[in-house]
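Asks: Some structures to go through are shown next.
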Structure I
Amino acid sequence: MSKSKRSLGPRLAVAMSCAAALIAMAGLTLVSPGIVSGGSNPGPDVIVFNVSGTTNHGSSGGFRGYSIGTTSCNLGNQPLWWCNDAGDTFCNVNQHPVIAQNMFRLKDGRFEQIGMSWLKHGFTSLNSPNAECGTCVQPPHGGDQLGVGCTDPYGSSLNGSRPLGLRSEVNATTGDFPYPYTNVGSSAPYEQRVKVLETELDPALNAGARYFIEGHYIAADDAAAGNDANNASYREVSVNAGTFNLTLVGNTVRQEPAIFAWKAVDPNVEILTLKVPGKFNETFHAARKVTSLGGGMFHYEYALHNLNSDRSARSFTAQFPGATNFSNVGFRDVDHHSGEPYDTTDWAVSMDTGAGTLSWSTDDFATNPTANALRWGTMFSFWFDADRGPADLENSFGIYKAGLGDTVTFAFFGGFFQDGFESGNTAAWSATDPP
């Protein structure tokens with residue numbers, strides 16, 4: 001039925017005994033990706049079980065529109081609400097997941113988000129069995145819930161069926177949103193869908209580039225249970241030179257957002273999982289690659305990803321321990337589109353070579369509620385050359401909305417060893433599934 005729809009050898013004990021101190025210092029949380037049987041996690045826990053396909057909706061004005069198929073799985077031990085019918089007396093119409101779709105490119109060592117969609121609002125779960133998800137238990141309220149161990153497929157065509165919902169109406173930290181959502185008209189094939197510049201896809205212009213697509217579920221009961229740090233999954237795709245159609249490559253990487261693809265492709269990349277201070281489970285990911293250019297010069301590539309933080313980020317800073325000269329400084333965001341009320345102005349860059357500080361920033365929320373903040377489900381990239389190596393380099397991002405704390409400060413633990421042990425990069429151990 002359809003809706004149209006890797007042992008850590010002997011070093012492990014020593015490594016883990018050191019990890020706790022490192023984690024506490026950096027405010028990190030180790031992630032344990034991979035699939036777990038349904039019913040393992042307390043409360044509802046929806047994940048993207050499969051990134052199942054893509055639809056190419058055509059192009060207009062040099063932009064192409066895509067949509068991405070997703071299959072959900074409930075890893076929790078309670079059903080997840082999937083309601084959108086005003087006639088239901090046992091749930092509210094906004095007690096259902098929304099689905100975000102994103103696209104990324106790795107080219108010449110730089111990882112960038114090149115496209116994003118609006119949101120598909122969930123309706124009617126099919127509660128289909130799949131052994132990898134667990135034993136499917138049919139829920140008490142049928143299609144108004146996703147049962148424990150059950151899956152529900154949304155094909156790429158369905159996920160691109162308009163009208164889609166505005167991201168700006170959804171608080172991804174709590175999963176709250178108004179429903180019915182605002183119905184905004186659309187005409188161009190890319191509007192509300194994953195909007196990507198054709199020049200960033202054309203194989204003739206992007207030799208050696210690799211592409212990744214991502215699905216991401218947001219649901220209020222999943223968030224309330226504290227299970228919303230594993231809601232995104234990704235898959236590699238290739239681009240057809242003639243049609244710009246996307247072909248799936250390999251398998252879905254579950255419970256990891258696409259920023260982890262950078263580490264999967266290049267073991268010299270470091271990744272940290274970071275939490276915003278406060279009572280909510282607001283998660284960011286920071287990734288970095290440092291390359292020695294010789295002659296005392298180094299090239300730095302960063303990506304900062306906001307998984308589900310409503311407070312968002314308004315700045316990113318690299319703080320060296322002494323005077324540093326900077327060059328080749330760059331920034332890349334991903335633009336909201338199709339009528340989202342957000343500014344798309346690039347972050348301003350500032351540097352103090354005497355203090356060894358390089359920063360990018362936009363306004364805070366109090367100054368500009370529609371500023372180009374790093375909002376949930378998006379990733380910004382930063383790069384520069386410096387005449388100083390990464391020893392004692394500290395990074396931070398400023399929080400856009402007021403709350404407990406206004407800055408998250410962190411440090412990577414090396415960058416010149418591929419296995420992550422010698423460098424002390426404990427976060428790297430969690431970046432791939434065990435053998």
Structure II
Amino acid sequence: MRFIFAAVWYIFLWVTTTFAVPTSDQLLQNALPIPPTDDPFYVPPTGLEDSQPGTILRSRSIDDLSIGGVMPFQVKGAYQLLYRTTDSLGDASAAVTTIIVPKNANSSRLLSYQIATDAAWPNCAPSYILQLGSSLKNGGSGAAETLLVIAALNQGWIVNLPDYEGLQSAFTSGIQAGQATLDSVRAALSSGDLTSISSQAEYQMWGYSGGSLASEWAAELQPSYAPELNFKGTALGGLVPNITSVMLSSNKGLFTGLIPAGVIGLTNGYPELKEYILKNLVPSTASKFYKASTQCLGVNIASFLGQDIGLYLDNGLSTLFTNVAKDVLAITGQMGIYGTPKMPIFLYKAIGDEVSKVEDTDAVVSKLCSQGANIKYARDMFGGHATEAITGAGDAFTFLIDRFNGVPIASGCTINNVWTITFNPRAITALGPTIAAALLALLQVPVGPSDMF
């Protein structure tokens with residue numbers, strides 16, 4: 001049953017992104033969004049070091065949200081905050097988060113959803129790709145995840161969507177992503193005058209793949225970096241605990257494009273690594289490798305499909321696992337070393353995940369559980385990295401609903417092998433109305449609880 005639901009979801013996604021393209025007249029009436037690389041809103045003010053992490057530096061309202069950049073949907077309000085955070089090296093920096101308020105919002109419930117940006121270019125950030133017309137430059141990134149955002153909005157939850165890679169797009173830097181995610185929640189909780197979010201709101205996190213990287217690092221770092229925050233729960237899917245392992249698993253395959261983007265993202269956060277990589281690239285193909293610095297996920301996947309990234313490096317792929325590269329990955333590319341998450345966690349992972357092998361997730365779960373974490377871990381016997389994003393979403397959503405509703409959860413850890421095609425009526429009930437809501441969004445009916453069937 002869940003498999004059938006997922007198939008319908010994929011068909012709906014294809015239909016909406018194919019046939020809901022705005023006409024040229026619509027795009028003329030609604031000015032195209034300015035890419036972050038050209039938008040002065042993203043330029044932080046001077047004196048960042050004088051403000052506390054999570055401080056709102058600048059704010060604005062935005063119009064014309066969309067699924068995949070092409071299918072508009074209406075909400076009560078959407079806002080963007082430029083806020084103070086801390087980068088990979090511990091220096092003061094800034095990031096942008098987008099906050100979406102649904103019709104009939106519950107101002108006491110906030111979901112921080114970390115979209116899988118998976119790119120080292122600022123113009124792939126959620127704050128841009130969520131806007132109508134952005135797909136003309138980024139290829140419609142994040143469309144499937146926007147449907148999950150709509151599901152959350154239809155619960156009445158206000159949704160926070162941070163550009164957790166920061167202004168420099170430090171993709172794969174766990175420290176950067178975790179700290180920026182936590183600071184976005186701090187900023188959201190202090191934005192009530194603009195967004196209506198209560199300063200006493202309850203809040204949770206959700207992320208898949210690259211979004212799970214940001215969410216898990218935030219969960220690990222929270223006790224030390226943001227001890228005042230008290231998350232009700234966190235849902236993590238398609239976890240990527242070990243970036244070194246991901247590079248080895250992805251090379252010469254469907255997801256090879258993640259490697260150059262990930263390497264460039266790390267160099268954006270670590271100047272010493274950038275110097276090292278530039279010195280070790282094969283000169284004749286260096287410019288092709290660096291195309292990943294100005295492309296989003298889909299284009300990178302197509303550009304590097306099936307290639308051996310080792311051929312771009314003087315000493316092959318081992319270049320990425322020695323010297324300064326090894327040091328950086330040890331600091332910011334390995335989960336399970338910075339702290340024990342304090343909130344309950346639901347983790348869903350396909351055993352056949354071809355991006356990040358399931359054994360890496362098994363290992364980090366075992367370590368965190370031995371330290372007292374509360375994790376419900378579902379190891380899916382069906383599918384792979386891409387399919388699990390949809391087929392596992394219903395259970396994740398149900399988990400989040402239960403945490404907000406105060407449903408008791410057993411302490412400690414449980415690990416189960418599951419079949420995604422097994423009928424789970426609660427998961428279907430929770431996510432099923434999302435398709436109906438998205439169809440209503442085609443008719444420009446505002447998204448919110450009263451719009452659900």
Structure III
Amino acid sequence: MAETRRFLFSDPPSRLQRPFARLQPILAKKGQAAIDPALIEKEVQSYAKLEPLIAIESPEHWRSVVTGLGSGIDAILPLSIPAYPTEVWNSHPQPLIDRGLPLIFWPLQPYDEPDFWRWSACDLLRALGVTTHIAQNSRHAGWLIKSYAVKRLLQNSSMVVFGEQNFPWNAHAAGPLVTASLGTRIVVRPIADIRSRYSSISQDNVERIWKERGRRYVVKSVKPEALHEAIRVYLAIKAILEEEQAAAFGLNCFGDLIIQGGRDVPCLAQLLLREDGYVTACDGDFAAMMSMMLITHMLDQPCMMSNMYPVSYVGALTDHFGDPLAPPLERYSADRRANLARLAHCGYVGIVSPEMTPSGKTTLTDWGGTYEIKRDGLGCGADGDMIPGAPVTVVELCFDAKTLLLAQAKICETTRHTSMPHCESSVLMEFRNLPDFVANISREHTALVYGDKIAEMQVLAQVLGLTIKVF
């Protein structure tokens with residue numbers, strides 16, 4: 001399938017975009033570099049800036065150059081003249097140790113192969129505490145560079161979660177772990193901060209927004225007043241995110257808003273804010289939001305999150321849905337059951353952006369409810385199918401913010417449950433190895449992106465210093 005791209009209504013502000021990485025090429029000594037910096041610059045021009053080449057004149061010059069590199073530099077590209085590798089970083093590694101910048105040895109041109117002469121230098125520098133990479137090819141080099149740009153973005157980002165912190169994704173308790181590991185700050189604000197802004201949002205503004213943005217949505221059972229309220233929720237949250245200079249948001253619906261009788265759910269707000277460049281997730285799950293931050297800014301692709309239920313859990317699913325949601329045996333044989341799971345959240349698949357649906361549109365309905373909290377015809381929910389047969393990568397950053405779970409799966413179908421108003425639709429998906437994924441799982445909220453993206457996400461996790469588990 002063709003790669004799905006994010007839909008953006010307009011260019012997002014810089015804080016919502018992966019920055020250009022800044023790379024400093026350094027030539028070991030004066031002469032003609034074996035790898036042409038001009039070709040590197042051409043190759044990375046869409047996502048990185050190559051600083052002017054510096055040719056080293058002496059060990060003293062080397063120390064001055066390396067230790068003098070500014071905080072805006074993300075990585076050093078060490079280059080050599082064609083000769084046996086007796087370079088200055090081997091004879092005088094201390095400046096690299098002191099400065100702490102990573103090194104990326106570029107693949108050989110024009111073969112697009114790793115430079116095996118760098119094996120020993122790489123191991124030496126790593127042994128001395130210098131982060132060093134040998135790019136396997138130009139694609140791998142690009143992933144490394146983008147990963148360092150994502151690292152910079154995360155270190156300078158914040159996200160907002162609204163509502164009581166009474167789920168396991170308690171930002172007061174575990175949010176500092178994210179900040180310590182990745183740098184992203186998590187701000188907690190009450191839902192009242194959103195509601196206090198509704199009265200100041202004019203009906204003209206609401207109608208203008210819908211005229212500009214409504215073409216990607218099909219209005220089904222949502223009432224006009226609920227649709228207008230949903231747009232006010234969007235505008236109020238957007239204003240708060242701008243105040244906080246935040247990059248993502250989530251709201252605790254089931255632990256606060258819904259159980260208090262509120263139906264001003266942020267489903268449409270999530271969709272519209274994604275169009276503005278924000279990352280959004282359900283229930284205020286900051287770990288799911290971080291998982292989606294990694295996907296969004298590494299891959300520049302749309303993603304979604306939802307509850308994941310193994311279909312082998314017949315009793316638990318029956319208790320929660322009133323039905324085990326079992327796939328028909330004539331199409332899904334018993335030997336496949338161990339790797340099959342359902343995605344479902346708030347009556348539907350989850351918040352699926354239009355560009356992730358087969359039709360390119362998401363349907364707006366009344367809020368779907370659950371088996372425990374009955375549907376009441378109020379609110380504005382979102383119902384979107386996913387593409388059948390599409391490969392997906394499942395991503396979960398664990399609460400320790402040091403472990404990243406990656407799983408390969410595919411979308412089997414979007415199932416319509418005609419007799420279940422609290423679960424009108426769910427996605428059936430098949431994992432490569434669901435039992436082992438579940439044995440290591442962090443929580444029921446899983447983030448998904450189309451395509452087999454495990455290799456790219458592994459590179460990102462390596463750069464971020466995360467432990468990687470692949471299933």
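Only the coordinates and a few stated rules stand behind these numbers; no lab work does. Model, not experiment: these values are computed from the prediction. Cβ atoms are built from the backbone, for glycine too; each structure is taken alone.
Asks: Taking 76, 57, 39 as the value of Cα extents along the principal axes in Å derived from one of the structures shown (I, II, III), identify that structure.
Replies: Computing Cα extents along the principal axes in Å on every structure in I, II, III gives 76, 57, 39 only for III.
Asks: On to the next question. For mean count of other Cβ atoms within 10 Å over residues 379-386, which of I, II, III scores largest?
Replies: III
Asks: Which of I, II, III yields -2000 for helix-only ellipticity at 222 nm (-39500 (n - 2.57) for each DSSP H run of 4 or more, over all residues; to 500), as computed?
Replies: I
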